[in-house]
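Structures for review follow.
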Structure 1
């Protein structure tokens, strides 16, 4: 019958197709009955596709003898290797007429065209979700069936699609066959390489239809779109907080578990996030890649540089809605609002004292632990927090980066400048509740209040006299040493605060 062309076996189901052999007819009938083709070796089922069944059988019987010289990948058929070689080819003859993107194969161009047309001809029978390609629909169907046909022989992990399985296998083998032509960096997957390459080319092919913002990767665009729709599909199982993307939820989960997977190789300090470790490492390496265009100071993080630049520009775009005070940072507004609300959400577990900001709590905790982790490299003096060390270090360098815009006087710390400026403005924000007298500094107000309370906390250990200020006590101690008190230090005390 092969030579005569005769086809005596006719399908009774469709009445149209005829076959040269009874075996071919049986195979065809399964398309009507829905009966699967079952692999006799591993038991895997193939529905409506005898071609895939035959191809699968070769995975058990045919050895992979065809090797790609570029990435080392093996293939069972020569035509499979030839098809794969196009991946490495620089030539991309099939160009998209809309965006200019090039492709190795006509099939890939046709698939890509649906990105522009929005065509999704393949629909899921279970949930009616549509897809631009049959492959993607089949992968999706496994979400409903739970089928994970690809199993890792090393760790037993199972996968719903072959590409995810292949990528996973490289975790065990360490194989990174995809090399960047710009910086020679290697990657385990072609998708990761493609995404990385865009950091060199600046290409951002995925554009938001709402605000025209562009992205280098489709998943970034999907995440961004949720900022417009308000959709937050990822829910924390512990506290119920919702997130735009899964990565953010995973990072958030560490706040519950306490897991800090990123450890500093210098001091063993652990971090929740890799980006925080990278910034921290610069403390040890001395790297400060962010440079100020005004004064050429350098910083370990771009956010610190942005904050610093505002000391030059004087920009304070964030305003308190209650008192109209302005701030350079949104975090400063949040912190400031607590002066109105009285909120102190950060509580010390040792003594129960509460604070309006986390940094103050961390500094306070070191009173209990005695920890002084910040050491001056010049004199060895230790400090409880980094800002105190920075301010101290300027005593050695003589640096005074904060300049008064009114008189040009310079100061080593910002708080000293803020106090000084009040001399020009006449601002006395610290008011006594008893008599209404105002002061430039909080310390002056505290000393003044002692006039009303009669409190004198600074005691002379020679004669027992008490004083409201430490400076007054120091000046008094000179009496016992036979040295007359300096009139200058007494003049530093406000008239209505004069002591003995």
Structure 2
């Protein structure tokens, strides 16, 4: 079978040249994840490591643990490139859609700054592990949650069940979750630049100590370069900003070159070497682990359905009945990719909205995804080079990534039913202010059901919404008892 017939190029009115250009374009638009994802996940590990060592959240990592930190960072970097390559390959060959996949923004922040620290605290307080071992195993347990998220995603991708879940979560709550995650990512970006820090007498404050340090201003430069290129609609603008700021930081002495530019892939964060112990501890801590996996599933599932719908419409891949072509295969590809991600050692993969850049170039088939996949495979040996990118270089980009989530706000503003908008607002502000996506989603669902009941709008409540709310009430009850 030829490439043309396998990818249905003639039926989709496209050709090899167009698909290749589309694939390269999408890769350039989403390649920033090779820098940003390891930075976010390593940041979460470092937060957990400080906790396990009894240090303050802002204390420098002790020299004795720098090598461990570097191993984890490179492990996350290799895993990011590999997971993106394999996930997009599945989409290319099975889903046959022009979509690129990689570890998701929002999902990675959830794993890094909510899940890894939570598992670390529980492992220490329950006396299962102490010291740096607790932080390392917290990474594995967090990725086990990613695995079960993928299993849930796969189960609920089946037609009837998929529709039940989609109809169970109110659109306003979905919007609130999306915007809340965007604000959360922006807050992480501000922290990476150094603009904010934990407050003294206030939850958060301006970090005035960094106003005299060059790295702070390089973070601002990263932001303004990325913003200017975003305004100019330059493809790959985020990655240009990251690389430019890193190079300048290197010249100024803020970035050190790696000992080697190329490496043999080392999957240091993979769950495989400690699989049995990780699964045992996960089920022992099921009261914490399942709500995390379920929250991740909700974010992942609706993100996937929404992104697929938007991109398929843009690519003209809608049939005569108004249904998305290959929807089941596409969702299953997305789910399988999420299941495999923890075996490489990273957070859940998602379909990237940046795929729209390749679609605008004419990409309509899985051949576009195949080109993206091959470029991610080629990136794997360069992991040491990606791992030296500093937080100030990616921080400015993260602030702007948060902005992209705000495009959802329009639908919320036009809704006049306060029993819909108030829970969405609660979700929106709770995610960044509690520093927990799980808590934000849970508070949103609980407020939604309570307000609907209090207002007598019983018919607005779906069975699925009630079940999800009960699960979150149980989750909060378990947290209150220390389980």
Structure 3
């Protein structure tokens, strides 16, 4: 059957070249959402100085951005399952570009307006999160769908790094606001390609047992899937740790460098090896992109071979291989990620090596989690399924994470304004955030336990719609 085989009815309606070109365009748009989000982190010290804000306010900036994403998630999912996804992305993308540009012109005495525009920016990001994975799931089937998602999530691996690198390099030579203007320019070009290349595949007509039950019906359906719930919980915990790290690591590195310079240049050089902040960002982000993509590619291929019983797994086929691989990856990450930032006080390259180790094992997480989600839910709810997952993930994860870490850091720092106090306050705040990887492991084990029943039930649901009429 199409859904579980290597080809399906939908992908035959769209030429192969359009599907492959569309995958590239959607991957680059996905990358731009992360470049937009984490480009701010690359210039965070300068932004905080420009607007004269503290750690709590800085963390709130990220949290409000994600709060807007949370509010928009069910809305984007609802429309993405019922209307033309290409036009939703195109029209919404134009609005997103205009908001990104406007954000870069907010004056220093109007931080409130900067936060409002970033909220609208976060709301606009949902168009890609809702529609792109759903389109890809309609474009590719069987093993090709996993490979397509692997490519799509390359955008996560290099998008944030690209945004941080560019923002840091530009802010070193020009006013930091210029660092916010490249992403909208690239996004505008991608929207032109999207309009002329992307083709909306036929949609399934819902009749029989598969009915349009509305938002409440979608929620009730998803809550009946224990596997789905625990995947969302796992993603939320990992998003919490990764969100806090991505937002606050640049500030920790920058302040540690200034702290050690004030002690002595010898201590600074012994620890940071004559690497300044700009070069650190370039080196670390480029390395993280390469290692993240490598981990994504290698681990997803291992999971796919295990799932299909190929190669060394010829006699060990297991449809729960993605869940097992997630557990293995998190177990490797857990002891390394906790207290990782403390290594920065010892040696920059030791800290970087620890980060890259985590990036390798974490690179495939969201691909494997998405594969599990789509294997236990029906195809007619693809956009809604992924968007409610994003909603839950951001609500408990990278939404409140940066603000919570910033508030804890401010509590530890008190009235002290020196670099040493800033570093130690953030390091103490990190203990709570990084500990979230432990419940993530527990939740991933629950995914493994419940996946069999939900998978079998979904096979029955898919059989019910296999012969349904497709409409243009």
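Which structure, out of 1, 2, 3, was helix-only ellipticity at 222 nm (-39500 (n - 2.57) for each DSSP H run of 4 or more, over all residues; to 500) calculated from, if the result is -22000?
2
If log10 I(q)/I(0) by the Debye sum over Cα atoms at q = 0.12, 0.13 Å⁻¹, for residues 50-281 alone is calculated from each of 1, 2, 3, which structure is the one that comes out at -0.85, -0.98?
Computing log10 I(q)/I(0) by the Debye sum over Cα atoms at q = 0.12, 0.13 Å⁻¹, for residues 50-281 alone on every structure in 1, 2, 3 gives -0.85, -0.98 only for 3.
For which of 1, 2, 3 does relative contact order in percent (Cα under 8 Å, 6 or more apart), calculated from the coordinates, equal 3?
Answer by label: 1.
No lab work stands behind these numbers, since they all come straight from the coordinates. As the structure is a computational prediction, the values presented were derived from the model and not from experiment.
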